[in-house]
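Below you'll find the structures, each written out as structure tokens.
Please treat every number below as a calculation from the coordinates, not as lab data. What you see is a predicted model; the values in this text were computed from it and never measured. Cβ atoms are built from the backbone, for glycine too; each structure is taken alone.
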Structure I
Amino acid sequence: MYDLAIIGGGPGGYVAAERAGAAGLKTVLFERKSLGGVCLNEGCIPTKTLLYSAKVYNYAVNGDHYGVYAKEPNFNYGEIVARKDKVVRKLVAGVKAAMKAGKIEVVAEQAMIKGRSAEGVTVIAADKEYVAKNLLVCTGSEAAVPPFPGLKEAGDIIVTNREILSLKEQPKELVVIGGGVIGMEFAAFFSTLGTKVTVVEMLPKILGPLDDEISAMLQKIYAKRGIEFCLRCKVTGIEGNTVVYEDPEGKVCRVSGDKILVSVGRRANISGFGLENTGVEMLLNRGGKPCGVKVDEHMRTNVPNIYAAGDVTGFSMLAHTASREGEVAVNNILGKQDHMRYEAIPGVVYTNPEVAGVGLTEEQAKASGKEYEVLKLPMAYSGRFVAENEGGEGICKIIVGKKHHEVLGMHMLGNPCSEIIQSACIAIEMEMTVEQLKEVVFPHPTVSEIIKETAFTLK
């Protein structure tokens, strides 16, 4: 008998297992592929490793801006990919070590939920039964691939985030269907290395939920670097290596590439492991079809002792969200009062320059009917930013309540905003006012000082 069975070894699953093991819960973790899930093996870590190689190459190419000269900077695509694989292997080994240290039993097999009984939940893997008092479902998500006409016929020309990470050769031309986070990060990587990139997006902007002003700034930067953006364009089909789409005027257009990356979102993994045998209530999409496991703020489903965390809940499909949801689930299993809060979940786009944001955007604040003010400054107000980003563009925006000056949101463009957005997360989580933010001491010189400088623009 186990205290906890976890299906899925991604950020939600393995972090939950660590916390459960540390608390003394007898835990079994099922992961049929690789520990770390999509994030570690096919998403967050490999893409950031590739992007950093591209950034280093970009520094070498533009070293003259800093008085540093490199003769004919070059790169080896195969070595870039090999380093990515090495980083992933190292970190997967780290997760394995953490599971061993926490005395977590890891079963590298497909798990199938048999059902519930008075004893608990029964899970079958490799013809062996495992019974646990509690079950945590962390089965993650997969790339959503719309049924475009001609998609199947195109064969291996079509790639998702999984296949594009394993390309043996750099494509000369790449078409990206979808201008969201994943699409833009791959577009940034390949365009930096010299690939001709075209982004086809149905919305009027890239990075849909992103602050409009920052989205426009990033698009302008990458347009200057050679990426072609086809916005308000609807893909109607695939013809071999060619994407067929309608432009805003309804004109039929075509764009070709060696590879076509389909990056139009992700969908929760809710089938293939016996979830239907539990009676767990599902979220339904607009078409009335199941699209995720329904949970409350404690990560509980409608079935006692069955929890869910991460992408499978169909809500905030981010690794750090999944990790925290896994922690919340374990804390509630342990009898500790804990609940999930989504007001301060940061989002980052690892382009060059980076984009980071948390809380309400200006557009969201306006739509909510809240009375608000917008504080903003160019990143150039930070001495450290100027020193390290020759000719670089950037902005810091703080959305504050008009009456009490509480921090409602913060959004940035400029390196290294991925590393400093946490200050804004804390400010929102602790319900800080701008006046309180002004009193916080930031180290000098750092780019993070832009937060304090922006706060002082409040009249």
Structure II
Amino acid sequence: MIKKYLYILLAIVCFTSCQTSNKIIKTKVPSRPKGQTHVIGLTTPKIDTVRIGIIGLGMRGISAVERFIHIPGVEIKALCDIRGELCQRAEQTLLNAGKEKPTSYYGDEQLWKKVCEREDIDLIYVVTDWENHANIGVYAMQQGKHVAIEVPAAMTLEEIWDLINTSEQTRKHCIQLENCVYDFFEMTTLNMAQQGLFGEILHVEGSYIHYLEEFWPYYYNNWRLNYNNEHRGDVYPTHGIGPACQLLNIHRGDRMKTLVSMDTKSVNGKKFAKKYGVKNKEIEFQNADHTLTLIQTENGKTLHIQHNVMTPRPYSRMYQLTGTEGFANKYPIEQYCFQPTNIDSTIIPDHENLNIHQAINKKQQEKLMQTYKHPIHIELEAKAKQVGGHGGMDFIMDWRLIYCLQNGLPLDMDVYDLAEWCSIIELSRLSIENGNMPVEVPDFTRGYWNLQKGYKHAFVK
């Protein structure tokens, strides 16, 4: 707790001490401890059979158990949740699939440590409430385990730096389980972008717009509404910013430099707090009904990120890109627009009829998306849609994690992705609470953001 306030104090001190002409809140980047090196492109020894301990068996946890049944070379050795009935349900799911019965840990909030300490586990899969994510992740790596953490993996800059330092010290993978980067439209569009169809990408947009009223009662001990009650800013940015950062090659040739955030007042949030109850009733509801953040990169690109879980709107992750030669948009309508000269006439029918003032037609889009289907989807699409999990992208996320561990490859997302995407939580709050001032985004790689050139998925050659 003391460290948390030190990070906040440092940010405020830097802000108040800077010259008025600068008008930016500086953030502290702690020096890398002696003997510690970066983990960009980290590889670890191959693991033929990945032995997993799953901590947290609520909505997302039980789904993970069901998905891992369909991935070869996986053994679930341990299950952990405060509620014994959830462990029993997961046990039965595995037994029904012909798998061995795992050891279950329940009834004590600290038993997760026993799972991390087991010598027969390679990977700790964390699916608890947000405020326990980072603590478990740090401890798991200290016990010699790779760790995969549900979003957001860290809620504060203190937690982010703890995860980074622990991963660098232990040389263990620390991946955030951001499933939306594996969506079919997103990955197809990413493949198009990497092959130059959009020219230079200048601007990207993402969001998490999801009306959660029907879900509030189902969060154990009301933890999610409690968090929104006590914290301002974009508290759930990763679904929107993850795919956007991959398009812009963040810490792979570019980096987020500054951000500005704004929010509305809370209207519906206050109503939900009164209706469903919150732990701390002595404070005014903090999280806005709508929060927006604008980010600029080192190379002069921009990102627009939004968060809204309070008002009745159609679900949207936005996902939009603007390039010098084309445009893509997923919500509310999937569409592409290109310079006609940038598209091979052998790929898209009626090439001559392309119009830069409107999206290509449905037939052209289907042909284009089939042609540029991502190699991962070529292999996994059918199986992913069969297994499910947000249309299949959850399965692809887990499959890729296991594939990379089994083959000793760099993971699709590293601890710096985790840091960059999660940092929006605290940085957006700092901006809002200081009159929407620009905030410096720390270089979480500590000088290595330009080491790799371009985002890519690793494959066995």
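For the reader, a short list of remarks on this structure follows.
- Of the structures I, II, the one that 15.9 was derived from, the read-out being mean count of other Cβ atoms within 10 Å over residues 80-87: I
- At a computed 0.75 (FRET efficiency 1/(1 + (r/R0)^6) of positions 168 and 264 (r between Cβ atoms, R0 = 30 Å, to 0.05)), which of I, II: I
- Structures compared: I, II; top value of relative contact order in percent (Cα under 8 Å, 6 or more apart), i.e. the largest, recorded for II.
- Which entry (I, II) yields the derived value 37, 29, 23 for semi-axes √(5λ) of the Cα gyration tensor in Å: I
- Origin of the value 21.6, where mean count of other Cβ atoms within 10 Å over residues 32-39 was derived from one of I, II: I
- Looking across I, II, the calculation of Rg and Dmax of the Cα atoms in Å, for residues 216-311 alone that yields 15.8, 47 traces back to II.
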